Structure P
Amino acid sequence: MGETCGTLFERLVRVMATLRAPGGCPWDREQTRESLKAFLIEEAYEVLEALDQGESDKLQEELGDLLLQVVFHAQIAAELGEFTVKEVLANVTDKLIRRHPHVFGEGKADTAAEVLSNWERLKQDERGGVKEASALAGVPKTLPTLLRAQRLQDKAARVGFDWGETAQVLQKVEEELLELKEAMGKGAAATEAELGDLLFSLVNLARFFDLNAEEALRKCIEKFTRRFRHIETVIADRGRSLRESSLEEMDALWQEAKIGEELGRDR
């Protein structure tokens, strides 16, 4: 029989400790919490990319890289005498059990909405009944902007500050678009403010369709990149540069890439 999950995890923790110990890896030993921030973000986004690609082998690899970042930070905390990875595991496991009484206890929750409501109530109970200073608390400022906007809207909606139906949100989007058009002749500051309002209302629209605005834009960027690279490739094959090509030629190639993608989806 192969190694158990527990044995494999303990092996990973030991390897990380060895890398950080005297005589270990010079690069690993000089890393700090600050220097690892970028890697933590990068690995999380590489997991998202692997999910988009639908390649299980790639996803497995990227999840491992993300897990490594967790173990790395836990090792640094252990060296500082703050906590160990065992405490991280115990805390998150206990939290999952505690906040799912409908699974592990006598609680009841038949819908996802009830689960979220119970989750917030249990969080408050864990704080001794002390409420957060704001209903919007708990949304990190470092989140990508669209994602942060949607999480804030989710928080506000949970306490009743929300639109009643999708048609109202769509009307708000149209209203913000008109205000943006009016602001365009009033200078950069006014235009920026109205553009922000329009983006925020579009995030609300995504939420009402149960879509993730951050994901929608990220996939749109990938689509743009694929089609633009098609333009680059074809024009390069023709022995010319983009600057030597007309907008009409590039637009025709864009449409060619678009039609190719649509045909590929229909097969």
Structure Q
Amino acid sequence: MLNQFSRTELLLGHEAMENLSKKRVAVFGIGGVGGYVCEALVRSGIGAFDLIDDDKVCLTNLNRQIIATRKTVGKYKTDVMMERMLDINPNVNVTVHKCFFLPENADDFPFKEYDYIVDAVDTVTAKLELIMRAQKEGIPIISAMGAGNKLDAGRLKIADIYDTKICPLARVMRRELKKRGVTKLKVVYSDEEPKRPIEDMSVSCRTNCICPPGAQHKCTERRDIPGSTAFVPAVAGLLIAGEIVKDLTCATKK
């Protein structure tokens, strides 16, 4: 019988689709990369998701985030993503966590229940904690390295963290993971040299913030505000989603 996943089933097979429908994926960070991960995975038949983010959609997100429209500005990203996912697949099970992942709240998440973890968060501290938790529980994880200040989506690739080059974030992660005895980590990264953002403060959140008054978390908390495009984060997210589907369906065939 035809259904919304029939075209995917032609390539993966019925058993793989049944297996994907029983998987639970946690996506930490529902931004430019994480949003496209969710989009592709729910369209691929993944049956359950945990969405973790405390941000609200900002006007400056409209250039790259799939959930960002004029109608969603000011709404929690997790809520907008959940509504979109349910519109695509009414049977999907979505759990929302309106918080930023930190070492201090790591115990609040049911890591043992996840079949795959997506690290699409911004900070090294949170990334390291996620990776260590995943390793402890034996859960596969894939991490997004830097997608900001890049223009060539064709330079993105899947690799082990120790095979990466040029990416400044990957360099820091290699060093810190080596200290912690982590010997491998699947990542998506770009070997393109980061561009230096044009120093025009008239388009910078640092001096022209448009976040709602009283917002607890702002872009200006970062040391640098990276430039971004519509296509580089999207490709990074789609690469991650493709890798997850491949890993989960290959596990079925073993």
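No value in this document is a laboratory result; all are computed from the given coordinates. A quick note: this is a predicted structure, and the numbers were derived from the prediction, not measured. Cβ atoms are built from the backbone, for glycine too; each structure is taken alone.
Summary table
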{"quantity": "For 40, 32, 20 (semi-axes √(5λ) of the Cα gyration tensor in Å, calculated) the corresponding structure among P, Q", "calculated": "P"}
{"quantity": "Ranking P, Q by FRET efficiency 1/(1 + (r/R0)^6) of positions 121 and 185 (r between Cβ atoms, R0 = 25 Å, to 0.05), the structure that comes out highest", "calculated": "Q"}
{"quantity": "helix-only ellipticity at 222 nm (-39500 (n - 2.57) for each DSSP H run of 4 or more, over all residues; to 500) derived as -24500 - corresponding label from P, Q", "calculated": "P"}
{"quantity": "Test item: distance in nm of label points 7 Å out along Cα→Cβ at positions 89 and 153 calculated as 4.0, pick one of P, Q", "calculated": "P"}
{"quantity": "With Cα extents along the principal axes in Å, for residues 81-160 alone derived as 39, 34, 23, matching label from P, Q", "calculated": "P"}
{"quantity": "Label whose coordinates, when relative contact order in percent (Cα under 8 Å, 6 or more apart) is calculated, return 9 (choices P, Q)", "calculated": "P"}
